[in-house]
Structure 1
């Protein structure tokens with residue numbers, strides 16, 4: 001359902017794992033979306049709250065939920081540079097190459113300069129040639145942001 005940010009969103013965002021567990025146990029919706037289609041999983045992923053990400057997924061959160069811009073929680077985890085969140089999301093079936101017109105998870109990792117996330121995404125089959133309507137390929141992003149370690153990983157991968 002559509003709402004303003006719920007207590008589940010706030011607990012996920014701030015990493016309040018005990019509060020989040022309590023809300024889930026009392027029946028709170030883990031897939032509530034805000035007016036801009038942000039789920040609690042987006043909030044936790046964007047802020048690198050890996051324990052909250054795992055708890056939400058274990059409680060039935062939609063791993064590939066999209067916000068108003070089409071971004072998934074994996075995109076958000078890559079934007080935050082949280083390798084822990086990326087690993088948790090991937091272990092729960094997050095799509096490494098979701099069909100997007102905007103930045104893919106690999107683009108987000110390159111924008112952030114997170115070479116660890118870039119390497120993990122390459123290892124699990126990220127599309128090196130994914131094209132974003134604003135930024136071009138992940139290699140374009142890495143070079144434009146001067147994240148040379150990310151650019152080297154992309155070039156070595158093919």
Structure 2
């Protein structure tokens with residue numbers, strides 16, 4: 001990987017995602033082709049994901065608030081004794097409004113939202129913001145999510 005700005009291309013993982021992938025490429029100002037790309041922003045059945053294009057690359061980075069650990073936390077909650085909860089001043093009967101100005105992949109905001117805070121997110125890096133937007137959009141479409149306090 002170069003020390004300069006990494007090269008990223010956008011690609012659909014199946015033909016039915018080609019139009020939506022082209023729209024993401026347009027929105028982010030990224031090419032849809034590029035043999036010299038180091039990363040691929042991929043669109044497929046599971047949504048948007050960022051994949052390092054190396055032989056021994058780990059799995060893709062994506063935002064998922066519906067499955068796995070996020071689903072468990074949404075169903076069973078998390079404790080208000082967590083460091084992030086203490087940092088924003090959560091106390092019994094106190095759930096502050098929070099502005100997360102470094103949203104990243106939304107993990108902290110998700111924890112705070114599951115604890116009852118109203119959270120607004122800002123992410124300045126367009127690729128990360130796109131992953132977060134996609135994860136939130138898919139979550140809003142999920143029936144279980146819509147029935148939860150986060151929906």
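Only the coordinates and a few stated rules stand behind these numbers; no lab work does. Fair warning: this is a prediction, and the values are worked out from it, not measured in the lab.
log10 I(q)/I(0) by the Debye sum over Cα atoms at q = 0.18 Å⁻¹ was computed and gave -0.96; which structure, 1, 2, did it come from? That value comes from structure 1. Given that helix-only ellipticity at 222 nm (-39500 (n - 2.57) for each DSSP H run of 4 or more, over all residues; to 500), derived from a single structure, equals -14500, which label among 1, 2 identifies that structure? The value was obtained from structure 1.
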